Structure 1
Amino acid sequence: MKILFATTNPAKVKKYADELAKRGIELITIKDLQINLHVEENGKNAIENAYIKAKAYYDKTGITTIGMDNNLFIEELPEEKQPGTHVRRINGKELNDDEMIEYYTNLVKEYGGKLTAKWVYGMVIYNGKEAKEYTWSKSNFYLVDTPCEKRNPGYPLDSISIMPECNKYFVDLTQEAINKDKQNYNEDDVINFIVNNVS
């Protein structure tokens, strides 16, 4: 079966498409359908924004849709400087990958060169009748003020994020290191959530 992933982020698509294909689910994107709505992501958290995206694209296409959103929280920052639901939208502007690296690198420099960060993810599957929700987090990592030269298109902050256990940038992690990082969530749980809620 086909389901729509309401994202233009290639890293998000790559993360799930192969595993879902093994389970008989074809992930199509808004780029595949050549549609791109202007969706006002004004939710209070990752789940609300994921729902807004999933419903908007379902209403447009009639295809069961996955919406996903990432929120970023940084321990050392005051409330008014928390990225939260506006990781890419800074002062009303949508940043591209390079601009994000520049902005967050400067922010880390301003606060001493190393900040403790946490991602909170929300995913919603909407089929026109009901919405299924799943949330998870990734904590225990640092943002630093010197970017790695490598890039992960769609996830630019991987170039300034360090996993403390091995002191490596996320973009430099081997699959083995990634597999060891299971204290926050298991990627298979996300795949299973999708598989169990699209049939």
Structure 2
Amino acid sequence: MTDNCLENAFEKRRSIYNLGNRKVLPENEIVDIVSAAVKHTPSAFNSQSARVVVLFGEHYRKLWSIVLDELRKIVPADKFAATEAKVRSFMDGYGTVLFFEDADVVQKLQADFPLYKDNFPKWSEQANGMLQFAIWTALAKAGVGASLQHYNPLIDAAVASAWNLPSSWKLVAEMPFGSIEAPAGEKSFMPIEERVKVFK
């Protein structure tokens, strides 16, 4: 397998928790990666309901400060040190991608195609998951480490307020990224035969 193979890119995509703020890629190249994935990731009925915010510099540090502030309200004081250390490790990176779904788009599809009404929320989440994987894999292929976090809905209101985002944008996940300061650990896999069935 060469470095250009898609399968190799899948293998490179790992959860990297030891992030640094060395600029592996210029900011505009990271934005290009994100934008290409947003444009070309498929969605049911071509709904294009995914929305993304990319945070650099003080903006991404502000995000993780918001996370800390919100967690401080609910995590017992005697357990907060470990929580804070984890969150600060995300703050050590170079930026963060925030993933949203535009509820207005989903609701319009539900109104326009009532036969599929119950499916549109699920389909929008599936499309967002594909987008997350596409961006994560593309960043990994470019040598940028990342992980996927879920502090929503705890931080939703504060995030929307901090960056004046539309109320219809519903936060789905957060992806801190940066230079890889330590590789991911070993990963175990179930036998593939237990997960993939082939009939000829």
Structure 3
Amino acid sequence: MQADVPPTATWRAITLQSLPVLGGAVVIGVLSGQILVAFQDRLFDVPVLLALVPAVNGIGGNVGSILGSRVASGLHLGGLWSNGGHGFRRDATASLILAAATFSFLGAFAHVIAPVLGIPVTLRFQDLVLVTLLAGLGLMLVMVVLVILVGWLSHRFGWDPDNVVVPVLTTAGDTLGIVFLLAAGGVVGI
């Protein structure tokens, strides 16, 4: 005897919900590559920033995906906004604190390890830490908004947030990570 399967948990529903999201992810991925090409001269002038692109994208996508998974679970259980949204605010705050600590460490680590790997570092220690911190916090603030928006929209239209939220966040994190890294470099004067 087969247990009742929710209508959004069949292979067909998962495939139909995932294909447009993954198609959009491909388009956004190409956009990320075009942004890198457009700013390649600026990135070649400060090679350590170019070396930081994968790390910033990876950390931003990972922290955003953790928050996205928590939101999807909250939507499934119906408790995301219960208790005045205390649980979501707690999770979003934890994500921002985690991002601040992780991106600060990333900047410090890059300043120390890049010369060992033969990557020239022309930035002062505090400037590199500030660039990664600003990029990470900006990225995470936008990711929190995206989590709310994508999670709510997918749930409202009857799509399983598990099929939508994480792919959208990781792809958006790749594009936004590059944008925020370049923007933070501009703020610091690079």
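Readers should treat all values here as calculations from the given coordinates under stated rules, not as data from a laboratory. Note that the structure is predicted; figures quoted are calculated from it, not measured. Cβ atoms are built from the backbone, for glycine too; each structure is taken alone.
For mean projected area of the Cα convex hull in nm², which structure out of 1, 2, 3 has the highest calculated value?
Values: 1: 11.1; 2: 14.7; 3: 12.7.
Going through 1, 2, 3 one by one, mean projected area of the Cα convex hull in nm² is largest in 2.
For distance in nm of label points 7 Å out along Cα→Cβ at positions 33 and 169, find whichever of 1, 2, 3 sits highest and give me its label. List each step's numbers first, then the result.
Numbers: 1: 3.5; 2: 2.1; 3: 2.6.
Max of distance in nm of label points 7 Å out along Cα→Cβ at positions 33 and 169: 1.
Suppose helix-only ellipticity at 222 nm (-39500 (n - 2.57) for each DSSP H run of 4 or more, over all residues; to 500) works out to -29000; of 1, 2, 3, which structure was it derived from?
On the way: 1: -9500; 2: -14000; 3: -29000.
Label of the originating structure: 3.
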